[in-house]
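These notes open a run of structures that come right after.
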Structure P
Amino acid sequence: MGYLKCCLLASGSSGNCIYLETNKTKLLVDAGLSGKEIKKRLAAIDVLPEDIQALVLTHEHIDHSRGAGVLSRQLGIPIFCSGETANAAKLGKVSQLRHFEPGEGFAINGFYLQPFSVPHDAVDPVGFIIQNSRFKVGLATDMGQVTRLIAQRLMGVNLLILETNHDEQLLKEGSYPWSLKQRIRSSQGHLSNRQAASALQEWLDPSLKQIMLAHLSESNNRPMLAFESISQVVLASGLSDLKLSLSMQHQVSDLIFWR
C-alpha cells in the first residue's frame with residue numbers, strides 16, 4: 001500500500017527546498033539552502049541525507065539551487081533538471097545529471113513527475129505534478145501569472161503547494177526599488193495573494209485535501225494576510241475537509257503523512 005510524506009524544509013525568497021517520500025523513494029525538489037542547512041533540516045524530520053535518492057530542480061535561481069551541487073557531490077545524489085537550467089545553474093561537477101524537457105514525464109522509482117512550463121524570469125522554469133500510486137501533488141511557485149496550461153495541470157491534485165508571494169499593497173508601499181517591484185509584479189515575476197486566491201477557485205473539488213501556501217516574501221507579505229486571502233476562498237467552497245497551512249523561510253513545515 002503506497003503512502004506519501006511531504007514537508008517544506010524551507011520556502012521563501014531566501015531559499016526553497018521540498019522533501020517528498022513514498023515507500024520506495026525519498027527525493028528533494030530544489031535545494032535553495034546551503035548543503036549544511038538542508039542536512040540540518042532533514043535531521044529535524046528524522047531523515048538521513050544519504051537516503052535521498054534524487055534532487056529535482058525547478059529552475060536555476062540561487063534560492064532554488066544554492067545547495068544542489070554540494071549535495072550531489074557529497075552524497076552521490078543525481079540531479080534532474082532541464083538542460084537549460086543545468087547550464088544556467090552552474091552546478092559544477094555533480095554525481096549524475098539527468099535532463100528532462102518540460103511537458104515530458106519521467107519516473108524516479110515510486111514517483112512519476114510531470115514538469116510543466118511556468119512564466120518566470122528564469123531560462124526554463126517549471127512546476128511539477130508529482131504522484132505515486134495513490135496521491136497527486138501539484139507544485140506551482142515562482143510564476144507571474146496562472147496560464148491555461150498551469151490551470152489544466154493542477155486539476156485533480158490532492159495536495160497543492162501554491163505560491164502566495166506578496167501582498168500587492170505591501171509591495172507597492174515597500175522599500176524595494178521600483179525596478180524590482182516591477183519585476184515581482186510582472187507576468188514573469190511572482191504570484192500575489194490576490195492572484196493565488198482567484199486562481200484557486202478553479203481547482204476546488206473534493207479531490208483537493210490540503211493547500212500549502214509557499215514562497216511568501218518576508219518583506220512584502222505577512223503570513224496572516226496570505227492565509228486570510230486563501231481561507232476566504234476555502235470557506236466559500238464548502239469543502240469542510242480541505243486543510244490550509246503555511247510554509248516558512250526559517251523553519252520546516254508540518255509533515256504531511258497520508259496512507
Structure Q
Amino acid sequence: MTGVDYLKLYDLENYLLGEVAEKFKAEGKLDAFDFFCIVIWKANRAKSRVARLLLKRFSSLDEAVEALTTALNKEQDRKAKMKLLISDWGFNLPMASAILTVLYQHDFTVYDIRVCNVLGNFHKTKERSDFDQMWSEYESYVAAVKAAASTISDLRNKDRWLWGKSFSEQLKSDISTSFKSVLRESALCWIRDQPIGHKFTYSDVYKFLELTYVDECASRGKEEYREDAKRAVKDDAAKKHKIVRKVGNARFERIAPPD
C-alpha cells in the first residue's frame with residue numbers, strides 16, 4: 001500500500017467501511033495492509049493467529065490475502081462467502097463476519113458476544129462444528145439484529161446501537177460494584193475453597209474461570225477476566241483477607257488467615 005493518509009487510519013472503522021470497501025468493490029481483492037486493518041478492527045489480539053492461518057497456504061501474507069479475497073469476490077451467494085472463510089480457510093465466525101461486514105456491509109453484520117448478551121441468545125453459535133447449523137443460527141442472529149432498535153434503519157447502525165447498549169450496561173454494572181466483577185468474586189471463592197497449603201498460579205485461576213464461566217469470560221475478553229483473576233489473588237486474597245501468600249514467581253500458597 002502506498003500513499004497512506006495516516007489521519008484516515010485514526011478512525012479505522014470509517015476507513016474500512018469507506019475506502020477499503022470501495023477498493024474491494026472496484027478491484028475485487030485486498031492487499032495485506034487493508035485486510036489486517038479489518039482483523040485489528042475486530043480483534044487486535046487475533047492478528048498473529050490470522051497470519052499463521054494464512055501462511056499455512058502461502059509463503060507471504062500478500063499472496064494469501066490476494067488469493068483469499070479474490071476467491072471471496074467470485075462467490076455470488078452469501079452462504080458460500082461465509083463457508084469459504086470458515087470451512088475452507090479456517091476463520092472463526094466472529095472474524096469471518098467482521099470481514100464480510102466490511103466488504104458487504106448491507107448483507108452481513110458482525111457476530112459479537114456483546115450483541116448476543118443484549119439479544120439474550122446465540123452465544124453458542126460460534127461453537128457449532130456443523131457449518132449448516134452455524135449458518136442457520138447466524139441468519140437468525142442477523143434477523144434479530146434487524147428487528148432490534150426499530151427506529152434505526154441501517155443494519156450497521158443497529159449493530160452499533162446494540163454494542164453501545166451492552167457497553168453502557170456493563171459499565172454501569174462495573175461502577176456499581178467498584179469494578180469488582182462477578183468473575184473476580186468467583187475467583188476469590190475458588191481460592192477460599194482451596195485447602196491450606198495448596199499452591200497455585202494465576203494460570204490455575206484463569207483455567208477455573210474459563211471452564212466455569214465460558215460466556216462471561218468471552219463477554220469480558222481475555223485481558224479483562226485475567227485482570228479480574230489477578231486482582232482476586234493480589235488484592236482480595238493476599239492483601240485484604242490475608243489467606244494467600246506469594247511463594248515464588250507468580251506462585252501462591254493458600255494459608256490460614258491471621259488471628
Structure R
Amino acid sequence: MHVSIKPEVIFHIGNFSVTNTLITAWAVVILIIALSFLVYRGLKQIPGRKQAAAELILEKLLGFMETVAGDARTARRFFPIVATIFIFVLAANWIGILPGVGSIGFFEKIGEETKFAPLFRSAYSDLNMTIALALIAVTLSHFFGIISIGFWAHVKKFINPKSPIDFFTGILEIVSEFAKILSFSFRLFGNVFAGEVLLVIISFLMPYVVPTPFLVMELFVGLIQALIFSVLAMVAFSSFSKVQH
C-alpha cells in the first residue's frame with residue numbers, strides 16, 4: 001500500500017486531472033450499478049435466501065433511519081438517497097483495503113526524484129472526495145427544505161431582519177451549515193486516511209499474520225463511517241423538511 005495526503009494524478013482529460021482516488025470512485029460506481037442490475041434481474045415474487053437477506057438488511061436500515069428521522073414517512077421519503085450514500089461509502093471504504101489497492105501502479109520521475117503512483121487508492125483518503133460528498137449532502141438538505149416549506153420560508157431560517165435576535169440567530173445558522181460541511185468531510189477523511197497509515201505501518205513492521213486483525217478492524221471502521229455519514233445525512237434532510245401528514 002501507498003500513503004500520501006495528496007492523491008496522485010494518473011492522466012488528464014483536457015485540463016481535467018484524473019487522480020487514483022477518482023478512478024477508484026468510478027470503479028465503485030460501475031460495480032454498484034452492475035450489481036444493482038443483476039439484483040434487479042434476479043428479483044422474484046417469492047424471494048430466495050440472497051434476496052431475503054438483502055431485503056432484511058434494507059428493512060433493518062430503514063427501521064434504524066425511522067428512529068433517526070423521527071417518523072416513518074420522513075424516513076421513507078429520504079431513504080433512497082440515504083441508502084445510496086451508505087452503500088457507496090461502505091463499498092468505497094471496503095474496496096480501499098483490497099489487495100492491490102495502493103500497491104499496483106507505476107513509477108514516475110518528478111525532477112530528480114522518482115515517485116511511486118498507485119493506480120488505485122481508497123476514494124475517501126482524498127479530502128476532495130469527502131468535501132464533495134459533504135457538499136452534496138448539505139446542498140440536498142437545503143433543496144429538500146425548499147421543496148417542503150417553500151423558498152422564502154426556508155431562507156427566513158437564515159436571513160430574518162425582523163429583529164436583532166432573529167438576525168443573529170440566522171447568522172449562527174449560516175455558520176453552522178459551513179461547519180457541518182467541514183465536520184462531514186474531515187470526519188470521514190480522517191478515519192479513512194488514518195486507517196491507511198495504520199495498515200502501512202503494521203504491514204511494514206510485521207507483514208504477515210499480524211495485519212489481519214487490523215484489516216478486520218478497518219472493515220468494521222468502514223461500516224461505522226458509512227453508517228455515521230448516512231445518519232448525519234438523514235438528520236440534515238429531515239431537519240429542514242416538514243412532511244405534510
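Values for this structure:
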item	result
Origin of the derived value 2.5 (distance in nm of label points 7 Å out along Cα→Cβ at positions 14 and 174; candidates P, Q, R)	Q
Rg and Dmax of the Cα atoms in Å from the coordinates reads 21.1, 67; which among P, Q, R	R
Ranking P, Q, R by relative contact order in percent (Cα under 8 Å, 6 or more apart), the structure that comes out highest	R
Which entry (P, Q, R) yields the derived value 3.1 for distance in nm of label points 7 Å out along Cα→Cβ at positions 30 and 198	R
At a computed -24000 (helix-only ellipticity at 222 nm (-39500 (n - 2.57) for each DSSP H run of 4 or more, over all residues; to 500)), which of P, Q, R	R
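The numbers here are math on the coordinates, done by the rules we state, and not lab data. Computed from a prediction, not measured in an experiment: that's the story for all the values here. Cβ atoms are built from the backbone, for glycine too; each structure is taken alone.
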